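Derivation of every value follows stated rules applied to the coordinates shown; laboratory data play no part. Keep in mind the model is a prediction, meaning the values are calculated, not measured. Cβ atoms are built from the backbone, for glycine too; each structure is taken alone.
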Structure I
């Protein structure tokens, strides 16, 4: 109970600080402390407003005294990605009062939260179209010499308004350069590394402690694809108070399970997608065109075309409006 009270008092104190400053980012933006969009080890994200244009924004706050500040690093990553489609714009980074502050585009819900609203049941076409867009986001990220290293449905958001058919990649706090932008030299192969990212979607090599490269992002995409298509992964729900033992169990199951079993009931292209990722060498450049062709074959197999107006959440919203209009 005391820990809970302490957390609540910290939240109240943070809200009071936000109300006092009220205007982060050199007085160009106002924050709405009542609209908490998310929180985590990094800090908190609130909705805010550009006072000049009235445009809604997201305001990410990170305590200045945090042990491992990430916000300035993430800001620099976003700046590198500003000319890419499907990445949020960042407007400003500043240090004020007790916080590092990042002001960026306000986006819609995450794929994970939408998936949960649909009781973890997307149509196959929606899964295919989500993955097709995400492959493109990761291709662009890699073209900037960067790895994501934490691919999961929580880190991909839909847009707002007329951009609900666009998937945005976010959260680059764990991103890392895999290649020097000037020399083009790839980072060296190393092992003995700790697991970075989310164990559920981590590649086998990541579990084995191998330095991550582009192949690991692609393998993570494969697991995310299976999760969206089936609603679960076989290694979900493993309970162990010791994280290392839990990760070891997840690793063992990933290594032991046959891809035919993992992808049972799914289009055969799913097996090819994951097998391709696992067959890649450390420095290999992924063939993104091939991966997207596998997704298109899946769509063709079910007699569908890539039509983003058919995303499940867009179709549901249209039906909801029609129902309201008919009342």
Structure II
């Protein structure tokens, strides 16, 4: 049997846009407990996401402390994400921890609608409803390929539609740095994007985000397929979680680059020197962050170390970037 990709066999569902949208809204109305739980979880974890996003764009308001690694090497310890959240609360109050939550919930709602529409209109693959036990190795491989392609295309659809809202969310969070108010709500945020960046600004940072999502799905599917081929049957239920975690970790730099690209030259203080260099495009952003060893910033939330250029003087690590020198909290 050939190992090449086979076209998806079943035809698209014959459903008009208005009819499928009505079905989507009906589905969402019936699953309101799940929606409420998702909204609650998103709201509860938003302060963590806010601090992580600020770390990703390079904002470090609390100076690092001199310390040593487990191997005894001099290092600069950065505050944990919880200390970072404490700084946000001290400066902006409790509600300051929820900066950007409104646009995020709107984006989440739109994503759910797009996802459900996609599920209705995308044709089923040949083996989608067939159990793995009933398939041979070639058919299992084909099923995995079809599923990965479907998920990638679904994520692409969601990204294209929601990227303007995602830009509002990230810039609303970045507004913490300069205390701007242009992105306090969705409408003013969209107007600000057009004013500062033009029509293309609505899709700032989309390319690295889309590439990261596609690679995450592809790598996750490949790792899961490999693990399932050799893993014990009782362990197969965990392979998808393991593969997703590994793939997300490997593709994490795309998120950092995307968020920096969204904030760069945005009219916000966080997007200009000395807080952020001028970036011409996302590739330039990647190259600079790679040189500075900053592509993984924000990936560790509890034990954080400054990994940028530094020298060791008298047994202490000294950052070359003067903004990172030990000093009082901003």
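Match the computed value 13, 39, 33, 13, 2 of P(r) over Cα pairs in 10 Å bins from 0, in percent, for residues 115-210 alone to one of the structures I, II, and report its label.
This figure was derived from I.
Which structure, out of I, II, was relative contact order in percent (Cα under 8 Å, 6 or more apart) calculated from, if the result is 13?
I
Comparing distance in nm of label points 7 Å out along Cα→Cβ at positions 35 and 307 across I, II, which structure shows the greatest value?
Top value of distance in nm of label points 7 Å out along Cα→Cβ at positions 35 and 307 goes to structure II.
Going by Kirkwood radius over Cα pairs in Å, for residues 99-138 alone, which of structures I, II comes out largest?
II
For semi-axes √(5λ) of the Cα gyration tensor in Å, the calculated result is 39, 26, 18, so let me know which of I, II that is. Please list the in-between numbers first.
Working: I: 33, 26, 21; II: 39, 26, 18.
For semi-axes √(5λ) of the Cα gyration tensor in Å, the value 39, 26, 18 is produced by structure II.
Suppose helix-only ellipticity at 222 nm (-39500 (n - 2.57) for each DSSP H run of 4 or more, over all residues; to 500) works out to -13000; of I, II, which structure was it derived from?
Of the options listed, only I reproduces it.
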